[in-house]
1. Looking at structures P, Q, which one was helix-only ellipticity at 222 nm (-39500 (n - 2.57) for each DSSP H run of 4 or more, over all residues; to 500) calculated from, given that it came out as -13000?
2. Here mean count of other Cβ atoms within 10 Å over residues 118-125 has been calculated and equals 12.9, so which of P, Q was it run on?
3. Ranked on Rg/Rh (Cα atoms, Kirkwood Rh), which label among P, Q comes first with the largest value?
4. Among P, Q, considering only distance in nm of label points 7 Å out along Cα→Cβ at positions 30 and 46, which has the greatest calculated value?
5. Comparing FRET efficiency 1/(1 + (r/R0)^6) of positions 14 and 54 (r between Cβ atoms, R0 = 25 Å, to 0.05) across P, Q, which structure shows the greatest value?
6. Can you rank P, Q by mean count of other Cβ atoms within 10 Å over residues 94-101 and just name the one with the largest value?
7. A value of 22.0 was derived for mean count of other Cβ atoms within 10 Å over residues 150-157; which structure in P, Q was it taken from?
8. Among P, Q, considering only distance in nm of label points 7 Å out along Cα→Cβ at positions 38 and 78, which has the greatest calculated value?
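Computed from the coordinates by the stated procedures, all read-outs in this text should not be read as laboratory data. Predicted, not measured: the structure shown is a model, and the values here were computed from it. Cβ atoms are built from the backbone, for glycine too; each structure is taken alone.
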Structure P
Amino acid sequence: MLVSELTKEMLTDDIIDRVLFTLEDTGEKVDCIIVLGSKKASLYRVPVAVKAYRDHCAEKIIMCGGKVRDFPEGPMSEAQNMRNCAESLGVKSEDILTDEYSMNTVENILQALVLLQRNFGLNQVHQVLLVTVSYHMRRSLCIAEYLFPAHIRVIPCPAEDIHTRKDNWMNNPEGRDRAYTEMDKIILSVKNGLFPDFEL
């Protein structure tokens, strides 16, 4: 069955598991790590990206997210908050690139492309590691694969949050709501042509 054939009424826990929670990091070296922004990215996504950096997966990290939010340290963009966190975890300042403009997942990906072009040249980029929370990974990966040049391979690197992991999302209201909402977004994205349809 294709995603475009799904309706909200047809969704089951098994379908959601297969779509949202089956992507894994391959552990390969890449040209750059891309971390998608959110208010809680520094809690869940940045540590995963920093581990990949420390494991010499890549020498540069792009932090995406121009939304200004109220953090404990004061108002700042998601990207700046993520940069601060990465630096506190030992990443060199010169190894962090920040996108201060994007307002959503599509714009995160587009701004990451701009930074890749400016800092590497897209023709020199062959593989990137995409970091976001696991339930957000499928849609993010589909968007990136559709928007990135065909020669750039995008490798998923899911981070785990507290309530929306493969082993617990169905057991708590917050996780269940997030998973079903994300599936709605994937179905709508396919129907709107944001990225190509795919088989379940």
Structure Q
Amino acid sequence: MKLIRLKYKKWYNILKDGLATNNPIAIAVLGICSALAVSNRVENAIAMGLGVTFVVMASSATVSLIRNFIPAKVRMVTYMVIISTFVIIVQLVLQSYFPAIADSLDAYVGLIITNCIVMGRAEAFAAKNPVRYSLIDGLASGLGYALVLIAVASVREILAFGTFLNIRVVGPDWINWVAMTMAPGGFFVLGLMIWGIRVLTKNYETQV
């Protein structure tokens, strides 16, 4: 029983770390470019969030599975090849089944390859831990990214277009905030959100 409790405690700590304690966007401040670029509509944020979650889970599991066979000198190149393979899968799925979203996201899906969250989890966690924990870590990091992205998109879409998931949620007299359709608007919302999260969690940068 003690062993089972320790196992579930480790799983819980990994999930908590990715979702809250070291949230990729709110705390670690990674993946900001895509967060600003694709968060003007909720459907785009959901698609990008799910895409990143799949890629980070699949790539982390693969890296963990073959970690003892990857030469140290080529580990980064190996990670890139693995990540690229799963990003291509995400691109093909979006183009095949969700062409409108694929067009909206455009090149940003391909840029998942260079997303610091994916590469960071492969290097910092998957290369040192078994597959089962790497999958949980990938899930937590991906969902932590997706939740913040969707929260930012929810605010931006309502202010920018008066809609939520393309459904009108404000009256006919609403005046759209054009700035919220652009990256500066996303930066403003994201900055306020990060500030609010850090205040609530008392997670501040300390001066040395």
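1. The read-out comes from structure P.
2. P
3. Largest calculated value belongs to Q.
4. By distance in nm of label points 7 Å out along Cα→Cβ at positions 30 and 46, the leading structure of P, Q is Q.
5. Q
6. Biggest value here belongs to P.
7. It traces back to Q.
8. Q
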